[in-house]
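Take a look at the structures listed below.
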Structure P
Amino acid sequence: MNGGGHISVVTGGARSGKSALAERLALRHGRPRIYIATAEAFDEEMSARIRLHRERRGKGWTTLEAPRDLAGALRATDGQGVRLVDCLTLWLSNCLGSADVPELVAALRGQRDPVVLVTNELGLGIVPDNALARRFRDEHGWMNQAVAEAAHEVWFAVCGQPLRVKPPQEGSDAGI
């Protein structure tokens, strides 16, 4: 698994309730909260989305913008409280093919404080019609698998409802 920090991953589709679930998971640690934002506001629509996230979180969060050096941001903030990273999908996109997923996983494994990561589940739709989109979807799926493997728990948000994926519920088919 990893060092002392509890790692949680929240995945799901667009508007599935991922971020709200991740915020609730971060709050349960009862520690200072740091929001590591990977989004960049290149237009008014994205600026509005960022504002809505900030308003929903409310006070009590310190925000750190880290659109590309996510592993560095995690290392720099370790020891300062629980970190919520929103989101891995944007981070991967921001890096334009140069995302160092093994470095991110290594940083996660070395954390002392809790980390909650938000990511999208892109592989549930149709196969994209172009090579670039297929490559991104594939790299994103591999990233999600690597991060989930390093995590203590994985949650799937659907219709605003949380489903725990890891560790599996007792009596489930965990050994498959």
Structure Q
Amino acid sequence: MSKKVSIIMGSDSDLPIMKDAADVLKELGVEAEVTIVSAHRTPERLMDFAKNAHLRGVEVIIAGAGGAAHLPGMAASFSPLPVIGVPIKSSNSIDGWDSVLSILQMPGGVPVATVALNGAKNAGILAAQILGVADEKIRANIIEYKANLTNQVQAKIDVLEKDGYENYKK
């Protein structure tokens, strides 16, 4: 079976952030592949990957990039699939703002959904929500995931209100 989501990044240094997308997709029951596709160092690989991902059964691309962060926009320019960009605060980044703005400020006609700086987990959830529109099992998993978030917060509320803020321990 083909992977529904492809998680790409410009360098293996992005993997500590991008694995969060893979982890949450796995938790939500969505198959994903993870690979490196550098917009600057492997431009032909990028073009081939983006043009053909849908032919391999990929339905959503999550692209993480730091610095100039061209990967998500370039993937979107070649692919008919929805692309979710994850700006990454990298070693050559200007506090991550260069990455955020590079992904966020796409020209008309080449949309890239953009999540928060280092927000790969949210990118994974968003990809699952996109797939969940047509897949009831994934949608049910998302509903359960969100209910669990509510339950976790409610448990913290209960402890805080019982013990008081002075005695609250995370």
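All of the numbers you see were taken from the coordinates with simple rules; none came from a lab. These numbers come from a predicted model, not from an experiment. Cβ atoms are built from the backbone, for glycine too; each structure is taken alone.
If mean projected area of the Cα convex hull in nm², for residues 47-86 alone computes to 2.4, which of P, Q did it come from?
Checking each candidate, the match is Q.
A value of 1.00 was derived for FRET efficiency 1/(1 + (r/R0)^6) of positions 39 and 103 (r between Cβ atoms, R0 = 25 Å, to 0.05); which structure in P, Q was it taken from?
Q
Which structure, out of P, Q, was semi-axes √(5λ) of the Cα gyration tensor in Å derived from, given a value of 31, 21, 13?
Value 31, 21, 13 for semi-axes √(5λ) of the Cα gyration tensor in Å corresponds to Q out of P, Q.
Any idea which of P, Q comes out highest on Cα Rg over 2.2 N^0.38 Å, for residues 79-126 alone?
P
The value 22 for relative contact order in percent (Cα under 8 Å, 6 or more apart) was derived from one model only; which of P, Q is it?
It was calculated from structure Q.
The value 4.5 for distance in nm of label points 7 Å out along Cα→Cβ at positions 55 and 95 was derived from one model only; which of P, Q is it?
It was calculated from structure Q.
Using distance in nm of label points 7 Å out along Cα→Cβ at positions 111 and 135 as the calculated read-out, with 2.1 as its value, let me know the right label among P, Q.
Q
For distance in nm of label points 7 Å out along Cα→Cβ at positions 119 and 151, find whichever of P, Q sits highest and give me its label.
Of structures P, Q, the maximum of distance in nm of label points 7 Å out along Cα→Cβ at positions 119 and 151 occurs in Q.
Upon calculation of helix-only ellipticity at 222 nm (-39500 (n - 2.57) for each DSSP H run of 4 or more, over all residues; to 500) from the atomic coordinates, which of the structures P, Q produces -12000?
The read-out was computed on structure P.
A value of 2.1 was derived for distance in nm of label points 7 Å out along Cα→Cβ at positions 63 and 143; which structure in P, Q was it taken from?
P
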